[in-house]
Every structure is written in structure tokens, then in C-alpha cells.
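Just below sit the structures, each encoded as C-alpha cells.
Throughout, read-outs are computed from the coordinates displayed, never taken from laboratory work. Every value quoted in this text rests on a predicted model; they were computed, and no experiment measured them.
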Structure I
Amino acid sequence: MKRFLSLVFALCLSTQVQAQQTLKIATLAPDGSSWMRELRVASKEIETTTQGRVLIKFYPGGVMGPDAVVLRKMRLGQLQGGVLTSSELAAVYPDAPIYSMPFLFDNWAQVDKARVQIDPLLAKGFEAKGYKMLGASGIGFAYMMGTKPIRTRAEMSSIKLWIPQNDVIAERVFKQGGITPIPLPLGDVFTSLQTGLVDTVANTPSGAVALQWHGKVRSMVDLPMSFVVGFMVLDIKAYQKLSPADQAIVSKIFGAAAKKMDSNIKRDDEAALAAMKKQGLVITKLDAAENTRWRGIGAQVTSQLEKEKIISAEMVNAVRKAAAGAK
């Protein structure tokens with residue numbers, strides 16, 4: 001009888017171990033950032049709610065490499081997920097950068113209105129490409145920040161501008177504007193600002209502070225160029241290995257975490273900008289002609305991308321229609 005009970009116990013223990021799934025998720029977000037704080041809280045809630053059946057292991061701060069490397073490791077099964085930028089995700093789902101089209105939005109109200117309708121469309125698009133979108137979280141509006149003020153076309157043409165690697169949209173916009181951008185991995189930007197390889201970046205205020213770029217930039221152009229969104233995705237095969245009940249738990253908790261990060265980012269951006277101003281950041285405006293020129297370039301690039309089917313005209317139109325009427 002004792003032997004029988006021992007066998008039953010061993011079988012139950014074996015089944016429990018087999019049922020446990022560890023999801024390895026990488027991100028460029030630094031440990032200690034608001035993103036990582038929320039993600040770690042969510043992961044503990046998932047572990048508790050699933051009674052240990054689902055464990056989350058994060059690799060923050062880019063330790064697994066840039067987004068392109070993370071995607072490759074996901075395909076190889078070395079990672080199950082990532083919190084990734086839309087520019088890199090465009091390689092697997094072309095409409096991923098829809099929110100970051102140049103000058104598509106002027107304010108948060110337009111973004112909020114559009115996302116109610118567009119986020120579900122993006123989730124379906126990712127799933128068709130083999131990824132489960134657990135959440136999308138706004139990172140904020142990207143502004144040009146540099147070591148010297150920018151107001152005129154002449155000042156704009158002299159900058160050494162960083163853009164993310166593989167960001168096709170940003171590359172086109174700036175090249176058409178007469179600037180030869182310098183694509184670099186995110187992890188190389190801080191050193192490049194120190195050495196002078198680049199003197200201008202495009203980022204959100206909270207992003208600049210989180211990445212410690214704020215100490216190197218002295219001026220910001222008051223023109224929201226694009227809206228930045230981060231996506232948390234899992235390889236669909238890894239997601240499907242979870243039981244239906246655990247799938248629902250993971251989706252619900254990470255989805256709630258993404259919404260919480262959304263609600264925090266406006267506050268974080270305002271606080272970051274205030275802190276940068278205290279350190280001497282000067283806000284400048286482009287002159288009227290240069291402002292109009294850049295908005296025209298943004299419209300041209302969007303039209304080109306639609307015609308070349310790099311991004312779908314249907315999605316662009318859906319965003320514009322959803323955002324219409326917001327003030």
C-alpha cells in the first residue's frame with residue numbers, strides 16, 4: 001500500500017512539474033523603470049493566480065540584445081516573448097508601427113480615441129503572424145532633443161541625428177527632410193551622445209530620463225513627431241502550451257498591466273519634462289515655414305508607404321477615422 005501511494009504521489013508530482021511553464025520575456029526597458037515595476041507586479045500575480053503553473057522570467061535592460069535579436073531568439077525558442085518597439089515588429093507585422101506614422105496625431109485625446117478601435121485590430125494582425133499580443137502601452141510622443149537649439153531649416157540640416165536601427169519610417173522622413181540619420185542600437189546612443197557621434201535624438205521625455213540621455217540634451221523642439229507604442233508579445237506556440245484557463249489569466253493580468261502603464265505614462269512624461277527643464281532644458285519651436293515643411297514630408301512619406309504596401313492604407317484610414325473629432 002505504501003508503495004502504491006508513493007507511486008501515486010510521484011505521478012502527481014511529475015504531472016505538476018510538466019504542467020509548469022516558464023515564459024522568458026526580454027525587454028530594453030531598464031530594471032527599475034515604471035514599465036519593469038508594473039511587469040514584475042503582474043508576473044507575481046500570474047504566478048500566484050496560476051498556483052505556480054506559469055512563471056515569468058524577465059530579461060530587462062537589453063541584456064538579451066536589441067529587439068531584432070530578441071525576435072530571432074523567440075523564433076529559436078530561446079525566448080518566449082518580448083516587450084518590443086513597433087519599428088522592429090514591422091519586420092513580422094508591417095502594420096505594427098501604425099501609431100508611429102509621422103504627425104498622425106497632434107494630442108493625447110486623438111491617440112486615446114483611436115486606440116479603442118485600433119488595438120483590437122492590431123491584436124488580430126499579430127495573431128495572424130504567429131504572435132499573441134498581451135498588451136500595447138503608449139510610451140508617449142517623440143520629440144527631437146539635442147545639444148543645441150533647432151528653430152530653422154539651416155539649424156535642422158546641420159544636426160547629427162540618431163534613429164533606431166531598422167526604423168524605415170524615420171529613415172524616410174528624415175532623408176526626405178535633408179538629414180542623413182545615423183541608425184544605431186538603443187544601447188549605443190548614450191555613448192554616442194558623449195562622443196559626439198550623434199548630437200540629436202528623437203524620444204519621449206520619460207524615455208530620455210529612463211535611458212539617462214537627459215543629461216546630454218539641452219534643447220527640445222516643441223513638435224510631436226510620432227506617437228511611440230511598445231507591444232508585449234508572446235510566441236503563439238508558447239502561449240498555446242498554456243491551458244485555456246492559464247491563457248485567460250496571463251492575458252487578463254498583462255492586459256491590465258499595460259492599461260495601468262498607459263494611464264501612468266502621461267504623468268511620467270510631464271514629470272520627466274519638468275525635471276529636464278529644471279536642469280536647463282530649453283523648449284524651442286520651429287519657424288512657421290519649417291513646421292509646415294516637416295508636416296508635408298510626413299504626409300508624403302505616409303502616402304509612399306501606402307502605395308508601396310509597406311503599411312496598409314486601410315489601417316491608416318481606420319486610425320484617421322477613429323481619431324477624427326478628438327480635441
Structure II
Amino acid sequence: MLNNLSSWYTKIVAMKIYREITPLNSDDTYAIFSYPNAIFDYPLHNHPEYEINLIMRASGNRIVGDKMEKYHDFDLVLLGPYLNHAWDGADTDKQKYPTTHTVVLQFGEHLFQHNFLSKRAFLSIKTMLGYSVRGIEFFGETREIVMEKMIELVDLKGFEGAIAFLKILQILATSNENRLVSSAGYSSKIPFPENKRMDRVYEFIMSNYQSKITLHQVASMINMSDSAFSHFFKKSTKRSFSKFLTDARLAHACKQLLETQDSVSEICFQCGYTNLSNFNRLFKKYKGMSPVAYRRQLRYELPTVAKRFV
């Protein structure tokens with residue numbers, strides 16, 4: 001990954017995450033922007049609004065949370081509030097795609113807390129938004145359908161636009177063609193709104209990963225045997241307890257490497273590791289590079305920053 005992505009970060013001059021000032025106001029249901037000649041000049045940034053980012057006819061690199069990945073030709077990602085993100089089009093075949101097109105759909109983080117939108121009919125959407133703190137990539141037929149509907153939404157206004165917007169969210173919320181992008185521990189928000197026991201387990205892990213946590217300790221907390229809890233946890237999260245705890249700790253390490261100037265050894269201890277060499281080994285195993293290399297990749301030359309960033 002270090003070699004594959006290095007062209008994105010050619011000049012090391014700064015490390016800064018920008019807060020985007022979006023034009024969305026309290027009277028808006030959503031805001032949508034179409035860029036038929038996208039040039040990918042956004043720096044790494046975040047904002048309090050949810051965002052659906054549609055990339056068409058481009059290939060390159062994507063950062064969402066703690067994950068740096070390649071995308072090809074088309075990309076559709078739902079981003080939760082304050083989730084760091086950036087795209088480029090570095091690998092675009094200009095002969096195949098002379099121009100690239102992006103459509104960005106933003107809506108407020110409290111939209112579904114309002115009376116009408118808090119009703120049972122919108123439960124699947126609210127559940128999806130809970131998971132979006134990690135970023136959700138959509139693909140397959142879902143992406144094709146939503147791509148068409150987002151392009152149509154650009155020209156809709158008022159009531160018709162609001163209905164079309166909700167339809168897009170419902171299609172995404174009921175799709176099985178998706179995957180979570182960033183690691184489980186990258187956000188401190190609970191991603192298990194439909195499971196009270198997992199809510200409690202996740203909250204405990206995220207509050208205590210800096211110290212030693214054992215499977216027996218967490219199993220006892222929800223009155224389960226070690227073996228029953230191990231099965232329950234793996235069924236709920238699709239990974240073992242030890243792997244989940246490692247993911248949570250390393251995701252926090254990525255966040256600290258990105259957002260602070262703390263040394264690698266300081267971050268190692270902040271994440272619950274007592275041995276720096278073990279931390280470096282695990283980081284390289286799961287992230288594909290050392291902590292120093294990871295931090296270096298996120299230091300890149302920023303483009304001219306528009307007024308929407310602070």
C-alpha cells in the first residue's frame with residue numbers, strides 16, 4: 001500500500017484536517033451539488049453533516065476514517081458526521097474518461113430526530129445512519145440505482161425532491177450490497193443500535209481499551225460464560241473478541257497519528273499497549289505499514305483552501 005499510494009502524497013509540508021463549512025441550514029432537508037468536471041481539489045476534511053459521495057468515471061485513492069483504499073471507475077460512500085474523508089482521481093484513464101463527475105448529497109445530523117422522521121417507518125434509515133460513523137460503501141445494483149436517482153435529484157426541488165431524497169436513503173438502508181469502510185474502533189459512537197447487549201459491550205471496550213481487557217471480564221459483565229460470549233460476540237461482529245479489540249486499539253492509533261503530534265511511543269501506550277515493538281508489529285501486520293509510514297502518508301501538500309474550510 002505504501003508504494004501504491006505514495007504518488008498521492010508527494011511533498012511533505014503539513015498535516016491538517018479541515019472542517020468544511022457546508023451551505024446547509026436548519027430549514028433544508030438536504031443539499032445536493034453536481035460537479036460534471038470534478039478536479040478533486042478538496043483537502044482531507046470533515047463536517048457535522050451526513051454525506052453521500054458519488055464518484056463517476058474516475059479512479060484513484062480514497063481516505064475514509066483510518067482506511068486508505070483504491071476505488072475504480074465508480075464509487076458510492078455514505079459518510080457519518082465528523083468522519084475524515086478525501087478522494088483523488090490519480091488513476092483515472094483520461095482516454096477512457098476525459099471528464100469525471102461527482103455528486104455530493106448532504107443532510108443534517110439531527111434530521112431524523114425530528115418528530116415525523118423519528119417514527120418507526122424510518123427505523124431502517126436511522127439504523128444505517130448509526131453505522132455510517134464508519135463510512136459505508138455501496139456497490140452492485142444498489143450503486144447503479146442510486147447513481148441514477150442522485151443524478152435525477154439534482155434537478156428536483158421542494159416536496160418532490162424531499163420524497164426522492166428519502167427514497168434514496170431507503171434504498172441504501174435496505175440494501176445488502178454494502179460494507180463498512182473504517183475500523184470498528186475509529187468512532188466512539190456505538191454501532192449496534194439494535195442489540196442492547198452489544199451496545200453495552202462496545203461502550204465498555206471503547207471506554208477501557210487503554211487498559212487491559214479480558215474476554216472473561218466482558219463476558220461476566222453481561223452474565224455470559226466465556227464460550228457463550230465468544231460465540232455471541234463473533235456472530236455479532238464477524239470477528240473474534242481479540243481481533244475486535246486489536247482493531248479498536250489500532251483504529252484509535254490511526255486517529256491519533258492523523259490528528260495529533262504525539263510520538264509513536266506515546267500513542268502506543270495511549271492505546272493500551274505496553275510494548276512498543278509489539279505495537280509496531282501489530283500495526284504493520286494489520287495496516288500494511290509502520291506507524292511512522294502511516295503518519296507520513298497523511299502529510300501531503302494541501303491545495304488552495306476555499307472559504308468553505310476552516
Structure III
Amino acid sequence: MALLLTEKDVTELLDMNTAIAAVEEVLRDQADGAATNRPRSRVAMPASQLHVMSAGDKRLGVTGVKVYTASRKGARFLVLLYEAESGDMLAMIEADRLGQMRTGAASGVATKHMARADADTVGIYGTGWQAESQLMAVCSVRQIKSITAYGRDAERREAFARKMTSMLRVEVAAAGSAEETARGKSIVITATGAREPVLKGEWIDPGTHLNVAGSNFLSKAEVDVETIKRASIIAVDSIDDSKLEAGDLMPAIERGVISWESVTELGRIIAGRDPGRTSDDDITLFKSNGIALEDISTALRVYNLARERGLGEEIDLWRG
């Protein structure tokens with residue numbers, strides 16, 4: 001029988017180190033040709049939008065699909081996980097927390113393989129739900145000494161700074177300006193819903209690593225073309241997906257600043273096929289769209305932990 005796991009179960013079972021390990025291994029499988037990912041498809045309705053994304057991993061022995069709706073009432077996420085050999089459903093998992101953690105984990109993996117070893121200062125644009133896991137992830141892979149956070153609402157960014165200082169036990173300060181957030185930082189993160197760039201390339205110091213994680217729409221961009229131009233190495237989680245969703249890269253592609261041939265997949269860096277950086281002065285950039293492979297690998301970890309700990313509700317969907 002399949003296992004039904006709620007948001008409460010996922011929150012109890014999934015920590016950041018587990019999510020990072022899940023994302024790292026599945027992206028390596030992707031580079032090795034052992035995993036297949038299908039880009040997100042969307043169905044727009046007058047008041048809501050349906051999103052569907054699927055993937056499979058031969059080595060892990062699973063396939064799966066994430067489906068979610070977005071409307072003015074919010075978003076509702078669900079992952080369906082299947083055993084590849086039999087086609088049997090393993091689990092039905094509520095996936096808001098799962099998605100938050102795997103999105104942060106992807107940036108953590110990119111930081112692990114692309115940031116300088118001595119990177120210890122962070123600037124983050126965004127003070128919401130996704131920004132929390134972005135900071136959790138980079139603090140899991142680097143010894144971070146200080147963080148500066150920027151958002152448009154002064155009261156909200158002050159509250160975010162207090163919350164994350166307590167959560168991470170790292171000093172998080174609310175930034176006074178967008179420019180201050182990037183200047184002098186060795187890691188810069190964008191995790192906003194912005195349609196127009198919040199980060200300018202002229203603010204970025206040599207040697208900085210960037211995680212650009214807020215958007216998966218061609219109509220949105222958190223960073224300007226100068227940021228893309230200055231990056232020595234640009235990685236994405238999926239080239240195919242990025243051609244449909246990476247609004248941060250598309251203006252630079254259209255202007256001939258970069259080409260798709262100059263962009264690599266993070267899995268190739270993890271597998272040692274491409275470098276994460278070539279010098280301490282390189283500006284490196286990871287454009288995260290979020291792909292189904294990351295969801296199913298993380299879901300499998302959650303499922304296995306749930307079986308070990310006796311959590312979840314068994315459901316019989318096909319009673320004959």
C-alpha cells in the first residue's frame with residue numbers, strides 16, 4: 001500500500017543536510033545519464049494555474065510527478081512517488097515544505113561546488129519562506145560569519161533578520177539598501193518575486209558566488225544583464241528547463257552576451273566534468289529553476305525515513 005505523508009510528517013522528517021544529499025546525488029545521476037527530467041508544463045485558467053513536472057531515476061529505482069496549483073488563495077503542492085520496476089505507488093506526499101527545502105538545497109549544492117572555500121559573508125534579497133531555506137542551505141556547506149538581508153518592507157526585513165539570527169545562530173542584519181546587500185559579500189542570493197532586476201552587476205565583487213533562485217518564468221528577472229555578463233561560470237539545474245523558464249538568462253542570450261553553449265548543468269560540475277570555478281576571482285552563478293528530479297529524490301528520502309520511523313498513513317487506492 002502507498003503511504004500518505006502530510007506537511008507535518010515532512011517537516012518532522014526532512015532536515016537540510018538530508019535535502020542537500022538528495023539533490024546532490026540526483027543531479028550527479030542526471031549528468032551520468034541515469035536520470036530523466038521533464039520540464040514543467042502549465043495550464044492557465046481564469047483564476048488559477050496548474051503546474052505539472054515529472055522525472056525518473058534508474059539508479060534510485062523511482063519515478064514521480066509533482067503537481068501543484070497556484071491561485072490568489074495560495075499554492076497547493078503534491079508529489080506522487082512510484083517504484084520504477086513495478087509501477088506501484090510508494091507515496092503521496094504533501095510537498096510545500098519539501099519544495100522549500102529542496103529549493104534551498106539546490107543552492108546549497110551549488111554553493112558547495114562553486115563558491116570559494118573561504119566564502120563566509122552572505123547577502124540575500126528576499127525575506128520570505130524561500131529565503132529561509134536558502135540561508136539554511138548555505139550555512140550548511142560554508143562557515144558563514146555574517147548575513148545581510150534586504151526586502152522592500154523595512155519592518156518585514158527587520159523581523160526576518162531577528163528570526164534567522166535565532167534560527168541559524170549567525171548574525172543576520174537588515175540591509176539599508178539593495179546595493180549594500182551585495183557589496184563586499186562572497187555569496188549573494190536572490191529569492192524574490194521580482195519581475196525586474198533587484199541586483200545590479202556593478203555591485204558584485206570579484207570572487208562572489210551567486211544563487212539566483214526566485215523565478216521560474218521567462219517574464220521575470222532578478223538580476224540584470226551586467227550580472228550575467230560578469231559571471232565566468234553559469235550553471236543551471238537543467239538546460240532544457242532553463243530554455244523555457246530562465247528569465248534571468250534570456251535577456252543576455254537574446255543580446256548575444258552569452259549563449260546556451262556557455263551554460264553548464266550543475267550535475268556536470270558535481271560529477272567533475274566541468275569546473276565550478278577556475279580562480280578565486282571568478283564570479284560564479286547558479287540559476288535555479290527547480291526541477292522534478294530534485295523533488296523525487298528528496299521525496300524518496302522522506303518516504304524511506306517515514307517507513308523507518310513508522311510515520312504516515314497507509315492508503316489502499318486500488319482495492320481490486
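When Cα extents along the principal axes in Å is computed for each of I, II, III, which one produces 56, 50, 33? This value belongs to structure II. When Rg and Dmax of the Cα atoms in Å, for residues 153-256 alone is computed across structures I, II, III, the figure 18.1, 56 traces back to II.
Using Rg and Dmax of the Cα atoms in Å, for residues 65-120 alone as the calculated read-out, with 13.8, 40 as its value, let me know the right label among I, II, III. Attributed to the structure labelled I.
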